[in-house]
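Alright, structures below, take your time with them.
Read-outs: derived from the displayed coordinates by stated rules, not from any lab. What you see is a predicted model, and the numbers here were worked out from it, not measured in a lab.
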Structure P
Amino acid sequence: MRRKIIPYNPQLKEKARHLRNNSTFTEIMLWNYLKNKQVKGYDFHRQKPLGNFLVDFFCNELMLAIEVDGESHHGNEQHDKERQKKIEQFGISFLRFDDMEVRHSLEGVLQKIEAWIESYETTHPQPLSRGEENKLR
């Protein structure tokens, strides 16, 4: 399956690098489970530029953005909603978790992510590869 290419502002690359190198504790906690295709074999990226924005974690194959809302988001809820709406126009879905939820219930957060993926897989079946097609014959 071809990946959808999502345009982004190249000026965000340096900011993304800075944020990756200065991640919050809870972003690191979650990243330790999302990296290396540990969640159902899907490839996630950190601090991914999408359009004119950055998201904490992104999986292109699922078209899924995951955000961890810490202190920097408090008082900015309206801005976050508008930003999310603009990113969703690319066909991207969002999962949002509060910083404290990740910190105190990481297992629950991972279960919610896996449940979302299972629901996605049910509604978006993957076409069989040629090798799988030949096995059915």
Structure Q
Amino acid sequence: MAAVAEGALLSAVERQISQEQIGRYADAVGDHNPIHIDPTFAAATPFGGTIAHGMLALALISESLTATFGARWGERSRLKIRFRAPARPGDLLRACGQVRRIREDAGGRYAECSVECRNRSGEVLINGEARVPLDG
């Protein structure tokens, strides 16, 4: 892992979400809620159509953190996020973030990062904070 400095941008990850991908995710996790997989049902909801599982979009943030910090992202890391809006089939999602601070305490050095996932129109779908250890 290269040295990480305050203000550094995290590696951005972009991926287009398809209804087929949402269906495969539903099969993988066993969540077949019709809001995700049934266009007729979902059209009658306030969403007006199917939406991706929140964790499917969140996975892009995890991928961004892994691309930036490698295995450190999975070791003693913390993630606090808020789901703001749903991802929809056809959306191009972009997960990114920034190192806000480098901190040190009795547990060692760590990076405090802001993270987010937006759709093509710039709407924030997920945002939050990550804490990633830098040593030890």
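Values for this structure:
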read-out: With Kirkwood radius over Cα pairs in Å, for residues 32-79 alone derived as 12.6, matching label from P, Q; value: Q
read-out: Origin of the derived value 29 (relative contact order in percent (Cα under 8 Å, 6 or more apart); candidates P, Q); value: Q
read-out: Source structure (of P, Q) for Cα extents along the principal axes in Å, for residues 8-87 alone, computed value 33, 25, 23; value: P
read-out: Of the structures P, Q, the one that -7500 was derived from, the read-out being helix-only ellipticity at 222 nm (-39500 (n - 2.57) for each DSSP H run of 4 or more, over all residues; to 500); value: Q
read-out: Parent structure of the calculated result 2, 9, 18, 21, 21, 14, 7, 4, 2, 1, 0, 0, given that P(r) over Cα pairs in 5 Å bins from 0, in percent is the read-out and P, Q the choices; value: P
